[in-house]
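Read through the structures below before going on.
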Structure I
């Protein structure tokens, strides 16, 4: 495959995650009202999906190391499309959660293979640049998802937003079927043996490079998750925005994320990965601190939330390609398994964050602001210490 083809396919594979979450965010308050559900139950359609997404990767990873990336991608995208149709026609919040869990299980195969194929095909620095290009495409999909979700939920119904996910899954399945060529150079015939699995997991979890970059990508994703899980309620219920206007706000956030991915590629070629991550840690902490201080000072307005988070989004656009690529650099034959463990840790931490957010939501911007501030501080601490010590080993 040419690099252009790889980047396009990578954008679809990695982009399935924000499409699955962002597209229906504008409909989340209406979804809760339509099913007579609480905010916590509505948020569980997101957090349960992410937990299933994380856990499933522990299975999909070894399967892809054993049988190759393409068979796993075809299976994952087929199951995802089926689950999306089921979610669109669910008639209760419990059934919707069930279908969303199945979506999460299948989504794990897609995103895990996306991260692994970069390790299959490229060296560490080239891989980070290719990943950043793919995540730029992810950002474009995220830019389109929230406004489209706002339009569909405002002019049609919640069901239309959920059905749009089935369309995306079917189109991605078609592209992978026709254009994806197997990227795994050699299948690991022992990848599914219990002793081999335990040995690989232990090898991965004790590797300081893996732990460092997994912490970076996990903390960065938790920042985004706090915002995604609470922003629709904050802007629609507290600030009185329409679902369409909320979608446009998310477009602005995604545009800054894209700016971060472009800045990432420019910085990587000039100052290297460790300095790039350190600089991005400053963006994250600056934005998170501004959001937290303004919230504590009682400045609860649209601009007091969005402007600081725009700065955070730039840092997120740098941390994700560097973190996701750096975590699997030390592993060759176990790249799929390493990608899976990295994804599992990200989603496990996001699920815990979602549980905390649901428990502490008080109808104000404070839980979101404090959650973002906490995780951006964790990002900066990791970027300025562990990445500087262990990041050079992967560079």
Structure II
């Protein structure tokens, strides 16, 4: 089966095409400035060694997918003979409350996502709008939503619930949902593969939803702390291949401070800000979600690359923002080691996790007491899959590039096979 995986923004569309018989990526591309008047969109595509970029008006996401399919079926450079080869379109959807997991897109799901747009305002509206457009434009292609919360359904009550009236949990779905599920799921499987391979060859598991090439037995007793660090960031405690605790809360706004999100925050501070500034409740939420985080602290940027460069030149608030970010990650890593009863491996992934020597070093600093010994030589400038810890370290430290799109492609194939 060939599966197209879509990653949507309000005005953007990125995609990858996979052949699930081999899990090979056949193509990738993207389109920006969708639906913006008087703006031409850049439509890029890479199929093997062939690369191209055109500019044209793209009124909506259905038109964007149409352009994508034209590129993929191009007589000269395309990798598909016809659109009929696309067995499904998978979406890395964010939030649908108790309609979690992997689901065929239907009206019930779309209405649920619409009703929860306040929780994920940057994600749910563009996904719902695009899914409706695609249902009308390509009714022959099934659509599948792989909800980001699905991986975290295994988190036990004591690590998922807030200490609020119990009816809020049961009736209103107020709980720590956790997000970045596709990334943490990939890391759980890939690092288990890596560590199992170090001990000898592995056999494929019989469970069609299991990690490719890894038996359930080989996931037993493996304790992983996955640090997905990027423009959006979270930490996940993984035990036996399953999510055990996650830093993000009821919404993607909770947990670690992000690019421009505040992260964990005392709700009782909101009325104080309202009284002193005259801002409405909605305006305070907007400020928190767009002007908070590393941007809010530094007053400069929410991008760690900019902050590290500025800090090196003596920018005090950039340094403060980085230290706050590092301290927050450390606090979750430490608490998750306590919850798991130690850790076998700490994995850094995402744009920051894979590329920032400084942040990896400061997260692991002075943690020899916990069995974490980072090798400064290995950590410097390391790219791709690599072990960064000293040979004497009881806890291994790795960088592993994530592949959320492949996870969604696998999940799309599996749910359609049923």
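Taken together, the values in this text are just the output of simple stated rules run on the coordinates, not laboratory data. For clarity, every value in this text was computed on a predicted model and none was experimentally measured. Cβ atoms are built from the backbone, for glycine too; each structure is taken alone.
See the values below:
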| read-out | value |
| --- | --- |
| Structure from which 0.91 was derived, Cα Rg over 2.2 N^0.38 Å, options I, II | I |
| With relative contact order in percent (Cα under 8 Å, 6 or more apart) derived as 28, matching label from I, II | I |
| Read-out mean count of other Cβ atoms within 10 Å over residues 164-171, computed value 19.1, structure in I, II | I |
| Parent structure of the calculated result 0.50, given that FRET efficiency 1/(1 + (r/R0)^6) of positions 268 and 340 (r between Cβ atoms, R0 = 25 Å, to 0.05) is the read-out and I, II the choices | I |
| Which of I, II yields -11000 [helix-only ellipticity at 222 nm (-39500 (n - 2.57) for each DSSP H run of 4 or more, over all residues; to 500), calculated] | II |
| Entry that produces 2.3 once distance in nm of label points 7 Å out along Cα→Cβ at positions 228 and 276 is calculated, selected from I, II | I |
| Given 15.2 for mean count of other Cβ atoms within 10 Å over residues 132-139, calculated: source structure among I, II | II |
